[in-house]
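There are structures below to look over.
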Structure I
Amino acid sequence: MADSTDLLPDGVIIADDAGMIVLANTAAVRLVGSTTLVGRPLAKALSLQDQDGNDWFTSNAPYDGLNSRSGLTEQSWFLPDGVELLVTAKLHRAVRGGPVQQVALVLRSARGRVQLDRERSDLVATVAHELRSPLTGVKGFVSTLLIKWDRLNDEQKKLMLTTVNADAERLSRLITELLDVARIDTGRLPLYPRPVELAPVLDRVLASIRAGTGRTIVYEHPVSLPAVFADPDKLVQVLTNLVDNAVRHGEGVVRVTTEPDPDYGVRITVDDQGEGIAEGIRTRVFTKFWKHGTRGGSGLGMYIVNGLVRVHGGELEIDDAPGGGARIIVRWPTDDRRT
C-alpha cells in the first residue's frame, strides 16, 4: 500500500535524528528530480541553493542553533537547473529544548507564486494606465488655465473646465469601481437588501441613459412583476452597467425586457444589435479589465455586475440576441438567497 503522503500535492521529506532521509513522497521525488532520496543524508540529498549560492542545509542548520526552534519559515530556493521551490520545515523534538529527532520538509513549486506576482504586476500596470489617462488631461488643462488665464476668453475657459470636470468624474468612477472590486474579492461588500419594485428603477435608469445618447432604447415588461430582493443602489449599478454596455458596444436598438422567472423570480434581458460575443470568450467577460472591441471603458463593469448579481443570489449569463448581437440575461431572486 502506498504511503499516504503520496496523496499530497506538495513534496514531503522526513529525516531522522541522524539526518538520514527516511521518507520522501512521490511529489518530493518529482520536484527534486532524484529517485534516490530515502537512505541518503539530508545535507547531501537536497541540492537547493539561494541566489547567492548558499545551500539550504548549511544556511538553516536544522539540527543545530537555538534549542527553542520549532520550525523554519517558508523560503525560496533553487534547484541546479534553476527551478524555484518554496521550502518550509518543522523541527520535532521529543522533549522541549531537547535535540531534534525529526526534520519534516514541505516543498512546493513556486510557479503559482510567480503567476500571482505576474497578475499583481499586470493589475498595478493596468490601474496605473487607467488612472493616468484622465489625470493627464486634468493636469494639462489646469496647467493651461493657470498659465494663460488672462489670455483665454470665457468660452475657452468653460470648455477646459468642462473637460476637467468630465475627466474628474471618470477618475471618481474608476476609483469607485476599484473599491467595489476589492470588496467583492474580499467578501466585504456592504449590502442592504429589501423588496424593490423593478419597473420604476429601470424607468429611472433608462431615462438617465437616454439623456446621454441618441440610441433607441426599448423597454418591454408585463403589467406586473414581483418585487425583487435587492440593495436598491446595487440594483441601479447593475442595470446602469448592463444598458450602458449595450449602448457603447452594440449597434442599433437596445432592447430591455423583464419577465417572471420560474426559478428565481424575475428575468432581466438586455439585447443589442452589435457584433455579439463569441461563445469561446464569454467566460472571460467576467474577468477583471476584460475589454471587447475598441470602445472605451475600464474593463471592470461586467466583473462588478457579475459579482453584484451573485452576491444577491442571482445568476448572469451571456447568449446571442435573436437579431444578432449580444444578449445579457440576469435572473434576480425575489427572496433572500444570500449564502
Structure II
Amino acid sequence: MKKKIIVTLLVVVVISVFAAFAPAEQEQTVKVCVSWNEKVHSLIQAWQDYMEMYAAELEPETGIKYEWIVNVANGDANLQNNNIQDCINQEVDYIVARAQDSGTIGAAIKAADAAGIPFITFDRASTSGEPTTHVGEDGYLQTRTTAEAFAALLKENGVEGKCIELQGDLLDNTAVLRHNAWKDVEEELGAWTTVAEVPTEWKAEKFYQGALNALQANPDANCIYVASDFAFSSVENALSAVDKLAPTGEENHVWVAADDVNPMGYEAMKAGIIDLGTTWEAYSVSVLFVDTLNKLVKGEAVEKEYLISGRLATPETVDSLEYLYSLDPKYTD
C-alpha cells in the first residue's frame, strides 16, 4: 500500500515538474495591413499610435499579438490601391484603410474579398464597395452638432449670419456629410446665409486662397464654417490680410465654427478666434477599431458600421475634454 502511495506521489511530482517547464500556450499572431492615404496630419499618427498602444494593453487578456504592416499613399488613390494589393500579395490576415478617394477604394475592397481577406474601412467610408465593416465617426452628426450650436451662438449675440463655407475634399465622403449637415441646419434654423462655398481639397494653400478670395468678394461676411481646422493658420492668414483676425468680443471679430479640434484649431480656439467646433476623435475611434478587430479575429459577428459621436468644444470647455489628442504633447505643433 505504501509503495502504491509513493509511486502515485512520484507521478504527481513528475507531472508537476513537466507542467512547470512546459512552454506556455503561444499567442496568436495576426498580420494587419494598415493603409493610410497620407500622413501629413498629426491626427493620423495619433490614430496609429493609439491603435498599437491599446492592442498591446489588451494582449495579455486576448492572447492576440498584432503585427502591423503600415503603408502610406501620400495622397495618391492609385498608389493606395497598389499598396493594398502588395498587402494582399503578402497574405496578411486583415486590411484596414483610410481611403484617399471613397469612390475608388472599392477596387481594393473587391480584390481583398477575392483573396478572402476581411477589409475594414477606417474614418472614411467607401462609396464604391462594401467592406467587412466600417469604423469611424459620424461626420454628419459632427457638423450638425457644430452647426446647431453655432446657430444658437449667433442668435444669442444678435448676429444675422453671412457665412463663408470652407469645404473639404468632396472626394472624401466625410467632407460631403459635413457639407450636407451645414446646409441642412442652415435651411432648418435660418441663422445664417451661406454667401460663398469654397472647396479646398483639404489643401492648406486652398484654405488660404479660397478664404481670402471669399472674404474680399464678400466684405460683409461675418462668419465662417471651416470643415476641418487642421490647417487653420491658413484661415488666420486670410483673416489677417483683410484685418479681421480678432478674438470674440472685439469689433472686427468674424464668428468661426471649425470642426475637429486638431492642435492648430485648439490653439485658435483658446485664443478666441474659433468660437466652437466638434471633435474628430483619435483615442476613442482607435479603441473602437481594436475592439472590432478583436471580434473578427475571435470569429464573432460584427455589424456593418461602428460610429461614435464627437464632442462639442468651446474656448471655455475644451480643456476639460478627456482623451483629447490635441492636448497630448506628442501631437502638438
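If we compute percent of Cα pairs over 17 Å apart, for residues 91-194 alone for structures I, II, which one ends up with the highest value?
With respect to percent of Cα pairs over 17 Å apart, for residues 91-194 alone, the highest-scoring structure among I, II is I.
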Item to check | If relative contact order in percent (Cα under 8 Å, 6 or more apart) is computed and equals 16, the structure in I, II | outcome: II
Next on the checklist: Matching task: 65 is the computed value of percent of Cα pairs over 26 Å apart. Pick the structure from I, II.
Outcome noted: I
Checklist outcome for this item: Computing mean count of other Cβ atoms within 10 Å over residues 51-58 for each of I, II, the value 12.6 comes from structure I
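Check the numbers for mean count of other Cβ atoms within 10 Å over residues 147-154 across I, II and tell me which is largest.
Structure II comes out on top.
Rule-based calculations on the coordinates, nothing more; no lab input. Small disclaimer: the values here were computed from a predicted structure and weren't measured. Cβ atoms are built from the backbone, for glycine too; each structure is taken alone.
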